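> Below you'll find the structures, each written out as structure tokens.
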Structure 1
Amino acid sequence: MQKCFNGIFLIPFFIISLSTFAQQNSVSPYSRLGVGDLQRKNYTRGLGMGGATIGMKDAQSIDMSNPASYANLALTSFDIGVQFRIIEQQQENPDVSVKNSQAGIRYFSIGVPIKDWWGSAFGVQPYSYKGYNITNTRIAADGIEIVDNFVGSGSMSQVYWGNAFTLFKNFSVGVNTSFLFGKLVEENSTSFEGSIFNSWQSENLGARGFNFDFGAQYSLDLANNKELGFGATYTLKSKLNATMDQQWYVQSDGGTPIDSLNSDGVEGGNITLPTEFKFGLSYGKKTNKSLNHAWLVAADFELYQGSEFKNFSGSTGGLADGYRAEVGGFVVPSLMSESLSKKNNYLSRIEYRLGAFYGQTPYSVGGHQLEEYGISFGMGLPVRHKNLAPGEVKASTVNIGAILGRRGTVENGLIQENYLNIYLGINLNDKWFIKYKYR
């Protein structure tokens, strides 16, 4: 009989993913800038390595950060991941400390090795989140207290389809075609001490359009099963179609609209997403006992041209050019030692990951560009499959990752964010279309 895959059960995951991304928000005041808090393209495995995956080949996991990597898939791969985040935000003047948390589905994807020279992947994940609630109190010249409140919510998601092709030995190219869509809402209100009439403004931005990532990977075989990998990606600057619904009201002390000052209705326009460049190197040892490396170290460098960003009104939205450097790696003890490989020791079969990163984010406040840095950890817990038929191949892994990081500073009246991100991913691999004579 012919063993094939029934993909019907994936449809509910896809619908749930889109719904969850639409409901989940950021908890950062910096999400007020641009289209919100930009999300990393890495999955749980790569996040545990500091995000350094551009030059790394992976036969069992999907890596959206470089579409050329899909050509390396040896098995059909299904990946789903969730995230839990704890964040502490601090400010010195005034002295404020706030703790928040958030959780939700982070990605869902499936990758298929269609031919020896062609791999394809499909998935959905968030592009950005906007979520903040900022209150500022000031005193007017006549001594009246004025309270300004700024609230933002919403998200942008992306559905992508990627394809990669091996042009010649050890060299592959790929492209991700992503459809971005979402709704971002910002509300500003001003209340005056002793007045029953206050102002309220609302902006509802809807955006959708296509975005393209191009990637390439090349590996050089060295002595003693060592391998040196090179990778690069380029994200095109793209314009998204957008609509803006702006409204201004006078509202009562209780928040009830009393009179409309102005309403432009729904206007059409666009927003521009900037160019991105990424470069990566990897060095590791291959083994005949596994589809992946016994150990590997990697380093990436990326540039984000935030100054190219244009919001609906045509401004840069508080973004500037940013960069990020990442280093990381992993080791599987049982694949490094002949004695360990012969022992039935589960701990030696775990993939242990470590990484770090540093960079200047594209977020700029008052002429001060925010720095971000952190360290990461991760493990790949293999799942043992029993009662496999002759020729049947299954490989499943529970991926765990954590990032301990810091963004911003308390200097110059800014807000410093200390965060702990915890990731959990499930990676299922299977060989499709196996013909069994007996089962």
Structure 2
Amino acid sequence: MAGADVVPQNPSGPVTQTPSPEKVQGSVEGAAGSGAVSVDVNRTTLGDGTKRDELSFSGAAVKDAIAKQAAAGAKAIRLAIPDAKDEVTETKVTVPADIAKLLADGKLDLSLAIGGSKIVIPAASLGAAGADLVFTIKPLKSEADRSAAQNRANASSAVKAAYGENAAVIGRPLSIDTNLQGHDVDLVLPLGEAASAGTNQLGVYVEHSDGSTELKRGEIVELGTGKGFKITVNKFSTFTLLKLSDQPAATHKAYIQGFSDGTFRPGAALTRAQIATIFARLTAGKDSAGNGQAKSYGDVSASHWAAADIAAVGKLGLMNGYADGTFRPDQAVTRAEMAALAVKLAQPSGMPGAGFSDTAGNWAEAAIKQAQGAGWIGGYADGTFRPGQALTRAEAVKLLNRALDREPAQAGDVSKWSDVPAGHWALADLLEASAD
């Protein structure tokens, strides 16, 4: 008809079509010797020729496998997605809420074997999810990405403080994005040719999505037919496995000890004089020039057992006295004071926490939020922090080990003190803090 729009039946020019995903078979396995169940993985070819995998861990076969493994007393279910040609650059796994609950009710951990790495979600973390879980895993395969990750690691204060600038990347950095935050997940990265390295030569540089970074220590474990390095995390972003220099940049030193009667007194309050001594040990050898002048206090005589340490931390600007000219060496350190001191000492990066119901307007509110955001401190079940409450010796050690990235798992489990029995909640931390 005249004047009508004419729609061409054969438009000229190229037509872009979205490629149809191919079906790849993943496998679900339980206890050793049990049969595997196949699951469909949608593998899509991207414009650059690489592949993207997507999988929803669901369906009758998956539910049946979970039920059978739970009934058999298995500890975990393993989901493996093959990539024989090493062409997958992104894998997205969705675990529906009902499947997560089935796994949690059956006390089954979920292990994701993807790209040579393993992600283990404990049953307790699955049970706390309450919603569909989504994991997006991206190995950083290019040499440029590896080099950039290595440069960032060597420039970080966490790596520099422990091992100078001599860390080398092992394998491929791994980016993990998930909505499961705040719950423990085990990550095992393949060691490959570095399998002969000792635990003390290995670490994982973690760049969290909130902007904070840390160096995680872990343990060497079996991974397939080789070895892997396992860490436990509860925040996610990019993980880079590093081989560290053989000699640490700074000597690992004990910063607290017990008493001459063979006790540690873990529940006793920590005094200002005692924390001054701890900080003096931790900062020994640091240049204090220009940071301040030694101060004298009316209640700290030259013969006081902690006089030199109190002077040292004062020159570094870590601790000060009160307006009345006193230091109050025997006064208990509060939870707010300890948070502020830890932030001064370790200077965390990243986003601050949200704070607590009783810290708004507190003199140490900013430091408390920084320490909370770094994962060093927590509050109580009622949402409070109790900033004015005295801190115990054991609590102080726990906080400082977190702030200093000192891994308590390396210290053993045999107590050195008559009042700290095996099984004490802080034993491993106390051993670490007292070990050279």
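Coordinate-derived values only; no laboratory data. Just so we're clear, the structure is a prediction, and the values are computed from it rather than from any experiment. Cβ atoms are built from the backbone, for glycine too; each structure is taken alone.
> One of 1, 2 was used to compute log10 I(q)/I(0) by the Debye sum over Cα atoms at q = 0.06 Å⁻¹, and the answer was -0.34. Which one was it? Can you show the working numbers first?
Numbers: 1: -0.30; 2: -0.34.
Here the read-out was taken from 2.
> Next question. Of the structures labelled 1, 2, one was used to calculate semi-axes √(5λ) of the Cα gyration tensor in Å, for residues 169-352 alone, giving 53, 22, 13. Name it. Kindly include the intermediate steps, with their values, before the conclusion.
Details: 1: 53, 22, 13; 2: 40, 19, 17.
Going label by label, the one that fits is 1.
> Looking just at relative contact order in percent (Cα under 8 Å, 6 or more apart), which of the labels 1, 2 belongs to the structure with the highest value?
1
> If distance in nm of label points 7 Å out along Cα→Cβ at positions 225 and 337 computes to 1.6, which of 1, 2 did it come from?
1
> Assign the value 0.10, calculated as FRET efficiency 1/(1 + (r/R0)^6) of positions 97 and 113 (r between Cβ atoms, R0 = 35 Å, to 0.05), to the correct structure from 1, 2.
1
> Work out which structure the value -1500 belongs to, where helix-only ellipticity at 222 nm (-39500 (n - 2.57) for each DSSP H run of 4 or more, over all residues; to 500) was derived from one of 1, 2.
It traces back to 1.
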